Every structure is written in structure tokens, then in C-alpha cells.
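Below you'll find the structures, each written out as C-alpha cells.
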Structure I
Amino acid sequence: MLIKALMVALFAIIAIVIGIICRKHANNVSGFILGGRNVGPWLSAFAFGTSYFSAVIFVGYAGQFGWKYGLAATWIGIGNAILGSLLAWWILGPRTREMTQHLQAATMPEFFGKRFSSTGLRIAAAAIIFVFLIPYTASVYNGLSRLFGMAFGLPYEVCVIGMALITCIYVVLGGYMATVVNDFVQGIVMLFGIVAVVAAVLAGNGGFSEAVVSLSQIPAENSALEGAFVSMFGPDLPNLIGVIILTSLGTWGLPQMVQKFYAIKSGPAIKQGAIISTLFAVVVAGGSYFLGGFGRLYGDQIAFSANGAPVYDSIVPTMLSGLPDILVGLVIVLVLSASMSTLSSLVLTSSSTLTLDLLKGNVIKNMSEKSQLLWMRGLLVVFVVISAAIALVQYNSSITFIAQLMSISWGALAGAFLGPFFWGLYSKRISKAAVWASFIVGVGLTTGNMIAGFFGTPLIASPINCGALAMVLSMVIVPLVSLATKPVPFDIDIALPSRKSATDREIEAEMREEQVPEMDPVA
């Protein structure tokens with residue numbers, strides 16, 4: 001108990017100290033929310049990865065999809081690494097960095113407002129973020145209760161309040177730089193933790209070969225395939241593909257993920273960040289889903305609901321319950337790291353969006369930079385409190401609406417924003433009507449499906465597949481509607497002045513860094 005308590009206490013102290021050290025970077029709006037657009041590749045890559053993979057994935061998704069698909073769930077982690085990280089960095093990173101700097105946009109709603117010359121789109125995007133990001137923020141606390149209960153016997157309320165308090169302190173003090181530096185530390189913990197836990201669980205089941213043999217002997221429900229849980233594509237390939245699309249393509253349209261490209265240094269940093277972020281995703285996401293794939297081996301120990309369905313959040317904690325104390329302590333810090341890194345990114349996005357896109361210029365006409373900082377810090381505290389309150393209400397009640405809203409938030413946000421953001425970066429012929437259409441379809445499809453589900457007749461049985469469909473439709477609807485409507489005039493060649501070869505840009509960046517003096521013309 002002492003070892004576990006000391007590990008958690010040390011983790012909390014380090015997080016707060018980093019927040020204090022990073023205060024000097026948060027004395028203006030650009031520094032507070034973007035780190036002055038000068039964040040290096042390692043910090044940016046780890047910030048992207050730790051915001052991507054929260055405790056929801058390690059405890060909830062790994063257990064749920066590992067139970068459903070067996071070792072084939074590892075494909076989700078591979079999809080997250082290739083589609084959700086590598087291609088996102090390659091395709092979105094350079095364009096996002098240059099376009100947002102040209103437009104002087106610090107948030108995704110501000111990008112929509114300036115790129116499409118529409119205050120209405122900016123306000124609508126901010127409202128969508130506020131409605132769906134807060135429940136998603138609350139869901140980050142999921143998974144803590146069982147792990148802390150297993151390790152310390154602490155109630156869920158203490159875990160939520162403690163995590164919220166620590167996160168609030170270091171983000172309010174140091175802003176974006178405190179977040180990314182803590183993300184780097186927390187990312188290292190996640191990397192070592194995942195590797196150690198996977199090795200320990202496999203060793204506890206007789207090694208990899210013995211564990212696979214045992215898993216192959218478990219029959220899959222509603223499938224005639226023998227050894228379905230060790231097959232390449234598992235017992236349910238169509239739904240597995242839906243999960244891969246939702247959890248991978250979603251990063252392309254989520255404001256808290258895309259914002260990492262706003263803040264990174266220009267030049268070769270984006271290429272370096274792409275590689276680092278991809279390797280991080282392979283280990284963390286791939287390792288988490290691979291671990292969850294062995295969940296069926298613990299089928300006689302996990303918790304089941306009254307209707308006989310497994311409680312997915314209990315699967316991974318059950319797998320870890322027999323580990324040595326030092327490893328349990330590492331897992332606790334791992335889950336805290338995953339939760340706090342995602343939570344800090346979400347609340348920073350929410351507070352900056354509400355301040356800059358809703359209050360500034362609309363509610364408060366003349367907002368000074370000092371006032372903007374005060375509002376962002378104040379709203380950050382408010383959002384942390386709200387998210388913690390929602391998590392506590394959901395945990396202590398049977399309000400299904402909150403849980404449903406949490407489950408559709410990723411699909412609603414990415415379904416609304418993915419197409420407009422992608423095509424807004426790459427095409428001159430995108431119209432306001434097309435952006436509005438994507439907003440309406442993305443939010444309307446996911447929430448409509450949720451409401452229909454309350455009455456027992458959902459349009460699409462799985463909210464995951466519904467979110468994946470919303471993203472695909474967003475990518476298709478935007479160019480189609482733009483063909484039939486008037487595009488917003490915008491010259492991408494002017495917005496992207498560095499449309500030179502990658503080699504030319506790297507050489508120029510290196511010369512600027514070295515500050516090579518000009519030759520004396522007389523000489």
C-alpha cells in the first residue's frame with residue numbers, strides 16, 4: 001500500500017511542479033493555448049498520443065473490444081497508429097500549421113469562421129464543441145473507480161475529485177506548455193506501463209503460446225468459426241471495421257487533436273512528430289488492445305450485469321488484480337497519466353473555444369488580452385468542475401442520457417467537423433452551405449440515432465458504427481454540396497506561401513535557425 005501511495009503522490013507532485021515552472025509561457029493568449037506556436041516534435045507527438053489514448057481506451061475499450069473480437073482487436077491499435085496518427089500528421093499537419101498561422105486562428109471554430117468568412121459557422125462550431133466535449137470530458141474519469149478500488153479501496157468520488165484538482169492546478173498555472181510537458185512525462189509512464197503489464201499478464205497465463213492455446217479453445221457466440229478469438233479478423237469483421245474507422249479517422253476532426261498541429265514548430269518538426277506519434281500509438285494502443293484480447297481467459301472472474309452481459313470496465317482491472325504491488329502501482333499511475341493528459345487537453349480546448357469564439361466580440365465586445373486570459377483560466381476551472389460533477393452524477397444514478405451522450409460525442413464532433421476541416425485545407429471551392437450541411441448531418445445523425453434508441457428503434461444498432469458513418473458522410477457531403485452552391489472565395493496559394501518542395505523548406509528552416517549572416521556586398 002505504501003509503495004502504491006508513494007508512486008501516486010510523486011506523480012501528482014511532478015505534475016504540479018511542471019505547472020509552476022511553465023507559468024512564464026502562459027502570460028499571453030498565444031502562449032496559454034498554443035505555447036507560442038513553437039512546440040517541438042517530441043512534446044507535440046507525445047501530447048497528440050496522450051490526448052488520443054485515455055483511460056477509456058485502456059480500461060473500457062480494450063476490455064470491451066478485446067472481449068468481442070479477441071486478438072483481432074489489435075487491428076484497432078494498428079489502425080489508430082497508421083490512420084489515426086501517421087496519416088493524420090502527414091496529411092493534416094503541414095497544412096494545418098501554415099493555414100492557421102496565416103488566418104491567425106487559435107481554435108477550430110475560429111478557423112471555420114475565418115476560412116469561410118462566417119460568424120455563424122464559428123458560433124455554431126463552438127456550441128457543438130461545448131455540448132459534446134463536456135460529456136466526453138466526463139467520460140475520461142471512467143475506469144478509475146475499479147482500479148483505485150482494487151488498489152486502495154478508495155471510493156470513486158475521491159478518485160474523481162483528486163484527479164480533477166491536480167489537473168486543474170497545473171493547467172491553470174502553465175496552460176498549454178504545462179499540458180504538453182506533463183503529457184511527455186505521462187507518455188513515458190504509459191509506454192513503460194503497457195509493456196510491463198502485457199508481459200506480466202502473459203507470464204501469468206503460462207506465456208504467449210500457452211495463453212493463445214487457451215484462448216483458441218473458447219467458443220465465440222453466434223459464430224461457427226472455431227478458434228475465433230485467435231483468428232486474424234475475429235468473429236465479427238464488419239463491426240470491427242466500424243470500430244477502426246471511428247477510433248482512427250475521428251482524430252482528423254476532433255478539435256483537441258487538431259490543435260496540436262496549430263502549436264508545433266514549422267519546418268521538419270512535423271515529419272519528426274509523425275514518426276514519434278506513430279511509434280507511440282503502436283505501443284500504447286496496440287499494446288492495450290492486444291492485452292484486452294486475452295480478456296476471455298478471465299471469464300469466470302469478471303463482473304456480470306443482471307442480464308448476464310459482462311461489465312466491460314471490470315475486465316482489464318480483473319486481469320491486473322493478481323499482479324505484484326509495484327506493477328499495480330505502475331498501472332494506477334498509467335491510468336492516471338492517460339486520464340489527466342486527455343482531461344487537460346479537453347478542458348483547455350473547451351475554455352479557449354468558449355472565450356475566444358463565443359464570449360469575445362459577441363457577449364463582451366472589447367475583451368483585452370488580460371481579460372481573455374482570466375476568462376480562459378476561470379472557465380477552465382468551471383469545465384473541470386462540470387465534468388467531474390457529470391461523472392459523479394452518472395456513476396451514482398441510472399440517468400442513461402448522460403452515458404449515451406458520452407458514447408456519441410466522438411462521432412458527433414468528428415462527424416460534424418471532419419469534412420469541413422479537411423476540404424477547407426485542401427480545396428478553394430468549398431461553400432458555407434456545405435459546412436452547414438456537414439454540421440447538421442454529423443450532429444443530427446448521431447443524436448437522432450440516440451433518441452431513436454430511447455424508444456427501442458435506433459436507426460443504426462451500434463452508436464460506434466453510427467459515428468463512423470457520420471464521418472464518412474461528412475467527407476462526401478462537403479464536396480457534393482459545394483458543387484451545387486456558391487463557394488467562398490479563398491486563395492490557398494496565398495495562404496500557403498511555402499508551397500515549395502519539402503527539401504527547400506527544410507534548408508530554409510535550418511538557415512534561419514543557424515542565423516547565417518549575409519555576405520558583405522562590397523566584399
Structure II
Amino acid sequence: MPTYSLRKLLPLAGLLALAAAPARAQGPEKTDAAALAKIKDEGMNRSKVMETAFYLTDVCGPRLAGSEGLARANAWTQKKLTEYGLANAAVEPWGDFGRGWDIDKSYVAMTKPYYHAMIGVPKAWTPSTPGGALRKQVIVVKATTEADLAKYQGQLRDKIVLLPVATPPQPNFEPDARRLTADDLQKLADAPATAPMTAANRPVEPATAERTAALLAARALRTKLNDMLIAEGAAAVLSPGRGTDGTVFTTNGAPYAADAKPVLPELEMSTEDQLRLIRLAEAGIPVEVELETKTRFQTQDLKGYNVVAEIPGTDRKLKSEVVMLGAHLDSWHAATGATDNAAGCAVMMEAVRILKASGLKPRRTIRIALWGEEEEGLHGSRNYVKNHFADPATMQLKPDHERLAGYFNLDNGAGKIRGIYAQGNEAVKPIFTAWLAPFADMGATTVTLRNTGSTDHVAFDAVGLPGFQFIQDGLDYFARTHHSNQDTYDRLVADDLKQASVVVASFVYNAAMRDQKLPRKPLPAPTPPRAQ
């Protein structure tokens with residue numbers, strides 16, 4: 001990718017006027033049936049999407065922010081995009097992130113009153129067990145206040161601490177996986193536009209304030225517990241992971257900041273294993289656990305990275321404008337991040353491969369971006385937007401802001417595309433409706449004015465750029481795979497990813513070929529970061 005010069009910012013008043021100016025009227029939206037036929041043929045009959053997903057998951061492995069797995073994926077995707085014939089493929093730094101972290105070994109088992117191998121995942125950014133494997137007695141620590149913590153003083157040295165399970169598992173009579181029904185899609189189609197969430201309109205209702213206060217209090221108590229465990233000489237911590245039936249939804253156990261305070265080795269356990277240990281201990285039966293974790297902090301490079309590459313535009317007037325598509329490349333570490341979000345990356349890489357293999361010549365430049373460090377706060381996309389387009393805190397626009405025609409994102413699991421969220425942009429609804437029409441027989445029909453959040457398109461929307469996320473079948477994404485030890489290649493549905501690839505390729509191609517850029521909403525007001 002070419003180096004972007006930090007040219008003088010355009011005057012804000014002038015750009016506000018440009019953003020507010022109405023687009024020239026167009027007739028009915030035009031699409032190229034011959035090009036669409038080529039896209040469908042290549043994407044459905046010679047697909048590489050599952051091959052790509054295999055390399056991102058099974059070969060590259062878990063891709064936690066800053067880890068060796070993410071570095072492998074960055075290098076592999078850069079190489080692969082170059083092989084597809086894209087130009088300017090680069091692993092582009094976006095700024096400082098913090099420490100990376102890798103697991104070399106992890107093992108946990110109950111050894112008394114009998115042997116039982118257990119399911120546990122080290123919390124991200126927690127240290128190794130010192131000196132190798134530990135074999136220690138356990139102690140259950142239940143504390144909701146600082147006064148409760150005081151009860152355990154003098155009892156924790158050399159113990160493995162068990163934390164309680166807040167919600168024991170209950171029978172579940174609903175399926176883990178489901179597709180959107182016709183009724184679900186109709187409700188989305190009929191939904192009115194919703195205002196984007198900003199610092200100015202975030203709700204501060206009493207119930208919300210109470211929940212926020214409770215969350216902050218729980219975090220503060222956990223910090224005090226960590227300090228107490230270290231001071232008392234505890235050996236390690238086993239905490240309950242969210243999930244049942246052997247599924248563990250994982251998180252981080254310490255900050256990724258280079259100067260983060262030390263914590264103990266900690267594993268998130270399957271609910272069933274944690275509850276067995278607690279029941280035995282509370283019955284007065286001696287319980288011994290053996291565990292070993294070997295983890296490594298990556299401190300030699302604290303930067304975060306995105307992978308970018310381009311299909312150069314061919315129109316003399318329009319090739320300086322850009323259509324972008326993207327998905328986040330990083331994952332959590334308990335599995336190989338298949339549905340979150342190797343699936344999205346594989347689809348986006350397949351979309352640009354289809355366009356190149358079909359011999360199509362887009363008028364505008366098409367740029368793919370595979371974002372890093374999304375899971376910790378959309379860092380890759382937010383910093384890319386800040387570096388290249390605008391800072392939402394000041395809404396001072398850079399020259400490339402005017403040249404972005406649109407951005408398309410995929411990050412809601414591995415289900416097929418059923419439509420697209422218009423993010424309250426009423427002017428794009430008829431355009432997207434026309435673009436979806438050829439895919440009605442493939443199940444993609446719905447344009448909703450509703451907003452959706454929590455993924456990388458919001459970085460573009462926050463600075464007035466047309467950024468969109470596709471509607472996808474949920475399958476078992478939130479019920480079973482999202483951030484869990486079940487998020488593996490086996491959860492992917494090949495036909496769904498093929499369908500998604502051709503839908504994305506067609507949307508990107510249509511955006512690159514139309515006479516005008518996609519319509520924009522009014523430029524948002526600056527949104528300074530919310531006070532923590």
C-alpha cells in the first residue's frame with residue numbers, strides 16, 4: 001500500500017459544506033448482469049474460501065492481539081493477497097498497542113480425591129506457573145465485600161484459589177444454532193432508523209447507573225483480591241468461565257499494557273469442573289489440583305498492525321477514490337477464532353480473489369483491510385480511520401475522507417448473508433435493495449435502517465463515512481462459539497461462506513463502478529472520548 005502523506009487538513013467548514021450538500025439525482029440503480037454472472041460462477045464453482053479459512057485457523061492458530069499467531073496470520077495474508085494479484089500488500093502499523101502474549105503449555109487436572117482431567121484455559125496476559133507444574137490443595141474464596149476478603153487472611157499461602165460460580169448450569173430447551181426466519185427479516189426491514197450512539201446521547205438511566213456502579217465495584221473488589229492473593233502467597237487461581245457443556249468463553253486476566261500490575265497464574269474453568277471442585281472442598285473432602293501453564297509476553301514490538309492490499313482502479317477520474325472491505329484478523333486464544341473472525345477474513349479475501357480471477361476492471365480502487373486488535377476495542381480500524389480519514393474527537397477531516405466511496409464489514413459469525421444494515425442512511429436503502437435483488441434466491445433480501453455496533457464499521461460511521469455491516473444468520477455464534485474454546489474450523493459452513501463471498505464481491509464491485517460515491521449522512525459532531 002502506498003505511504004499516505006499527512007497533508008495539511010482541509011478546512012473543516014468547507015468539508016462540512018461538502019458533506020451536507022445533496023448528491024446529484026440519479027435514475028434507477030444500474031447493475032452489470034454479466035459481471036454478476038462471472039462473480040457467481042467463480043465464487044460458487046471455484047471457491048477458495050474454505051482453504052483460506054483452514055490456513056487462518058488450523059495453520060496460523062489462535063491470533064490473540066500481539067501474539068505470534070497473529071504475526072503469522074499477518075504475514076500469510078499479505079503473501080496470499082499478493083499471490084491473488086493485489087497491489088501494495090502491506091502489514092501496516094497503526095500505532096502503539098501493548099504486550100502480546102502466547103501460550104506454550106497448559107494443563108489442569110484434579111489429582112485428589114481421584115484423578116480427573118479438567119477443561120481450563122489460561123486467562124490472557126496472565127503469567128506462567130513458577131517452576132513448572134504445581135500440585136496444591138484448593139481453597140474456595142467467596143467474597144462480595146472487602147470485609148469478606150479479610151476472613152481469608154492467613155489461609156491462602158501455597159493454595160490454589162477457587163472462585164465461585166455465579167450461575168450454575170440449567171437445562172436448555174432451545175437449540176444452540178438457528179437461522180433468521182422470514183418474520184425476523186421482516187421485522188428488520190420494517191425497523192426505523194435509530195440514532196447512532198454518541199457521547200452526547202448515551203442513556204444515563206438510574207438502572208443503567210446502578211449496573212455500572214455494580215460493575216465498577218466488582219472490578220475494584222477483584223483488584224483488591226488480586227493484591228491480597230499475591231501478598232498472602234497464593235499459588236494460582238481457578239475461576240469459572242461462562243458457558244456449559246464443556247464450553248468456556250474466555251477473557252483476559254490482566255491488562256495488555258506494558259506496565260500492567262503483576263497477577264497470579266489463572267485459568268478459566270468449565271462450569272461443571274469448577275462446581276465439582278467447589279462441592280468437594282465445601283464438603284470437607286481434601287482436594288488437590290495439578291496445573292501448569294507456560295506463557296510468554298511479547299514485549300519486543302508493542303505496535304499494532306493491519307494488513308492492507310488493493311485492486312487499483314482503472315477509471316482516470318475515479319481511480320483515486322476507494323471502496324473498502326474488511327474484517328478483523330485477531331481472535332481470542334481458547335481456540336482458533338474460526339467464526340470470530342477467520343470467517344469474515346476468509347470471505348473478504350475470497351471476494352477480492354473472485355474479482356481478480358473474474359478479470360473485472362473496477363473503476364475505483366478497491367482496498368481490503370484485515371484489522372488487528374479489534375477484540376480489545378476496535379483498535380485497528382479506529383486508528384486506521386484516525387490516521388487516514390479523521391479524528392472523531394475533533395472531526396477534523398483529512399483529504400482522503402472525501403475520497404472514500406464506502407466500507408463493507410463482516411463480523412457476526414459464519415452464517416450466510418441475509419441483507420445489510422444501512423446504519424440509518426436512508427439514501428442507501430434503495431441502492432442496496434437493488435444490489436440484493438439478484439441474491440433473493442440465495443436468501444439475501446433485507447435492508448434495514450437499523451444501526452448495529454460493536455465491530456469495525458462503526459469506526460467509519462463515527463466520522464461520517466458510509467460504513468456498513470452485513471446481516472448474517474447467527475447459527476450458534478453467541479450461544480457456543482463467540483470467544484470460546486469451541487470456535488474452530490469445524491463450526492464453519494462452506495456453502496454459507498461461499499454465498500457470503502459472492503454477495504460481498506458484488507457489493508464491492510457495484511460500489512466501485514457506480515458514477516457517484518455512496519450517499520453520506522450528515523457529518524457527526526465531534527465526540528471526545530468518554531471519561532472513564
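Only the coordinates and a few stated rules stand behind these numbers; no lab work does. Every value quoted in this text rests on a predicted model; they were computed, and no experiment measured them. Cβ atoms are built from the backbone, for glycine too; each structure is taken alone.
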Ranked by distance in nm of label points 7 Å out along Cα→Cβ at positions 168 and 320, the structure on top of I, II with the greatest value is II
Out of I, II, which has the highest value for Cα Rg over 2.2 N^0.38 Å?
II
Relative contact order in percent (Cα under 8 Å, 6 or more apart) derived as 28 - corresponding label from I, II:
I
Given 0.10 as the derived value for FRET efficiency 1/(1 + (r/R0)^6) of positions 136 and 416 (r between Cβ atoms, R0 = 35 Å, to 0.05), which of the supplied structures I, II does it correspond to?
II
If helix-only ellipticity at 222 nm (-39500 (n - 2.57) for each DSSP H run of 4 or more, over all residues; to 500) is computed and equals -9000, the structure in I, II:
II
